[in-house]
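Each value in this text was obtained by applying a stated rule to the coordinates, not by laboratory testing. None of the values given here were measured: they were computed from a predicted structure.
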Structure 1
Amino acid sequence: MNLPKILIIKILDYIVNIDAFSHVLVKTLCAFIYQCRLVSKDWKDNIITRLHLRNDIKFKMTNIQKIRYLTKTGLPIRASVEDDNITELKFTGLESVIRSVYISIPTTLPTNQYLEAIFKFISKSTITNYYIRNSGQIENIYDSLFAVPQVLEYMESLSLTISGIFVLDTLLESMKSTTRLRSLKINYTRIILKNAEVLETHFPTLTTISLYRTPSDIILPILRHAKNLLEFSVSSCGDDIHILGPIFEEISNNKSLTSLSVDDNNLILPFHLFSQLLNRNQTLTKLNMSFSALSTADTNTTPSKITNHTLLTLGILSDNMEISKPMLTNWQEPNSITSTTLQWIIDSKLLDILEYFPKLRSLEYTNKGSGDGYSTHFLSLMNKNLPNLKSISIYSLPKLIGISTLIAKNTYITTLGINCRISYTMLLELLQCDHPTLTSITTYVDTSPLIDFISFAQILGNNRKITQLYLLGDLYITSTPDIYLYYLSHILEKNYYLTILSWNIARKFHKSEFLATHEIPKSLVRAMTLNNSIVKLQVFSCFAGSPLMKELAQLMENKTIS
């Protein structure tokens, strides 16, 4: 069966935009594109050239040949450069692929002079994204930023990380001539804005605003006057702990905003206005917020039910998750949510409500209030075998037993997170359960008794389903460093399905031997060289401070190792 060309392009486009390709394994990306071009002349001339690499490849001397190869293939690529490498860029002929520049302004030079020196080395017509960091005072930052007129002509995104008090009015006044600005992000400074109307009159293209330390009295004017705003993010909202209510009222009938993030752990969340927002707003697809307390005082005005069909992501961060139950109880119609941090208090009533979340891809599960019936309710959840539910996080289950038996009923789950300690025996049970779809496990492991790393390595080496394994906390093993490295090589030689391994071996035993280790066993060199599936290998922290770490870094520069 021949796949339609558009489907082939979509599949390949998804693959080349995996973070590991552009951020870590540019060499592997080159190899992948090379193999794709060999499939046929049509792939070489018409498929590869229609892909879009959305992540920036970092320009550095070790990547020059790889970037040149990718440009010759016709793959539309994007690259970023830091100011330290700009002079090297001039002699490579690769200026045309640079889209982003990262500039750290030193305090020893006048800002204006430093920026002019940088801009003369780069092709300003291709750079649309500017990330500028200044750790000193910013009295002349406005004049300095725009001393080179071409900067404004092509600028689409500006991110400033600066100190002190930042008068946003002055910056906006300086930028009135820009016609392309889409994104404005200002970090680590206190914002002052006296006239938000300029956003409406001079910045119609501005769709993303992200501000740090934002007083509540300028949040509402921005929402009111940035008419085409799609994404708005604020944090540290000042002294007004009740600002969430006015924000919800302001955007309840907003016709453009698709993403809102409010990050301040001191805020109070008014449940009646939050419910009203969900019922009225028809554009928000992503909502993230943090707060310290839930207010249910205005019960008379709280909607009796929540109806929302547009929200896809609902992220709620709070030390207590008391909002979970009233929200879930009030949600009485099917919705479109795919991801939420609401903690499901699994009981028979809320399991019925789960039917209203048919597209939910991830679920957080706690046994609070469920007593000893948690395994029964969890088994009921798994028996539903919801086809869209791919990720489950389990909290507060100290008596959990037979987890592999419980998840066996769900034939769609791919990711399992266990946020409490499980026994070493249970971990081995998970690795040997041969679940048809489970590929990622994150868990804490009780290492009393100590882990037998030899048997663990043999079991993991034979596993053909798990691709990502994160073991949290400290692991205690009795093996000496040489035995540990030998059986680590056994895992990498036997298992070509693993892409990520992460754990921390505590140096309680054989500490001096770990610190003195300076030679990589030949078996491990061979295994790490031949294994092309591993992209992240965070299993060497026990050798921190030893000569071994430097050798490892040299051996595998294209893998993330620690």
Structure 2
Amino acid sequence: MASSFDYFEKEFPLLAKLGKQAESYCETDPNGALYKIRKIGESITTLVYQYDNIACPSGSVKDVSQVTRINTLQDCGIIDSLLAKSFTRLRKIGNEAVHEDLDSSVIVRELLPIAYSLCLWFAGTYGTNKKSEYKEYVTPEKLNAVAKKKFIVRIKKKTEFTPQEKLDEEAESQLMAQATVVAAQVPKVLISERKNRSYKANRARPLTEAETRDLIDDQLRKVGWECDTNVLNQKLHGTKPQKGHNMAIAEWQTDSKIYNHGYADYALFIGEKLVGVIEAKAEYKDIPCVIDGQCKEYASLIKDTDKDYIQGKWGVNGEYKVPFAFATNGRPYLKQLETKSGIWFINFAKPTEAPKALQGWMSPIGIEELLERNSESYKKEYEELDDDDFLRNKDGLSLRDYQVEAVHAVDKALEEGQKNILLAMATGTGKTRTFLALIYRFLKTKRFKRILLLVDRNSLGKQAFDVFSEVKLDQLQPLTDIYNIKNLEEKVIDKETKLQISTVQGMVQRILYNDGERMPAVTDFDLVIIDEAHRGYILDKEM
């Protein structure tokens, strides 16, 4: 029977043999399969040491523990944190961290795709075939039809091997010896070149659903959720929501009988309120199909025993017990690959709205605000706002006719559904006062809940803040006295924040080069005003 591991037969026969043996043992001896899977991870790191001539204090790579090898490869930049987590997952097979009541055959099904994906990375980084198109792992039919008998996780000791298993071990040792000789003879490359090859191979290989969940864990934590699939997990540990905590609890059971034994990948809780479900898929899957299938299924079949967490019913007929659902494969949003990237979101509270792709995760604050917000309430307040009294007031904004026209032009564009609006005004014509007028009107009428003002240098940010502090608006109060405003030095927003001023460089640093700090969520701001936007446009053209 064909195996996905056949791909490695020509250049890395050891990996092919181990992978196919793991598959062959899956029905009769799942614990033997786990032993072979763990050996795949150990064999790869051993060979990496040989290929890159990594120094061993003891003189032999066999004397270096697998955990040390993984940490060393990550410190050298040969593997990233996601690869390190996958290697670690294989390393921990059978140790005390694995719960004794888990079925070995279930773990085999979860780990075989990870082992295969690591082999793809290794072949792409250290093999000679650089142009091959990688394919996702195909589960053998026998693995899908595994015997119903439950196997408790316990890795065999070598003293327990059967005669055939001892012969297999000898054959594998010979293949490892041959692979070691090849690795030693291959011309060495600079570490920079190796890192480049590793990066390309890592990008090219299909991520498994387990790796996607690792990515999602990290992304959710960065926008304010407590999340750790291996710890906050209902299936493994019976994790429950807690007051005062915003938790993404993994593997939350529903009454679904169709998908994944009824377990949603994550359930989102704000305190003890169930506000959403998340489904994670492998990188090659189309995400909108998941929204229409699994997400709707899970959202409608929350268990009756969880009724205390349910806050209402949503949908045309009240069929959904959570207001929101998300689906993702961990891939950053790309317009060219819209159905295979981004975080797809459906709002059951607005059943006429189609699912859409987001560029990032919603924060707990953002979801709360979305639940509370009435998006049409601003219209009545807009009608009650006296433009002449407010916009032209000599003791306040004192806008000129062309500035008032600019404000109304923006209003009209928004009413017509425009998402991107360019307001062109010459230097010295009062741009800051104009967008101050816009900001105040938007906040006062609750048309937008929180606004980001982006400037391209600190001096412009300071200038804007000074104007906001001086110009009198409502009851002779400046904007800084009416609303909570974060200036250039203040990075962290809270629910009361209505306006944040930031430089473009500062925001890029927080989003792309985040180092453990909370990063902005897609729900943090529902309007971005860019001062002197032409500067960025000119730089983009030059690049």
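Brief remarks on what is shown
- Structure (1, 2) behind the derived value 57, 34, 30 of Cα extents along the principal axes in Å, for residues 210-425 alone: 1
- With Rg and Dmax of the Cα atoms in Å derived as 28.3, 96, matching label from 1, 2: 2
- helix-only ellipticity at 222 nm (-39500 (n - 2.57) for each DSSP H run of 4 or more, over all residues; to 500) from the coordinates reads -9000; which among 1, 2: 1
- Highest-scoring entry among 1, 2, by relative contact order in percent (Cα under 8 Å, 6 or more apart), is 2.
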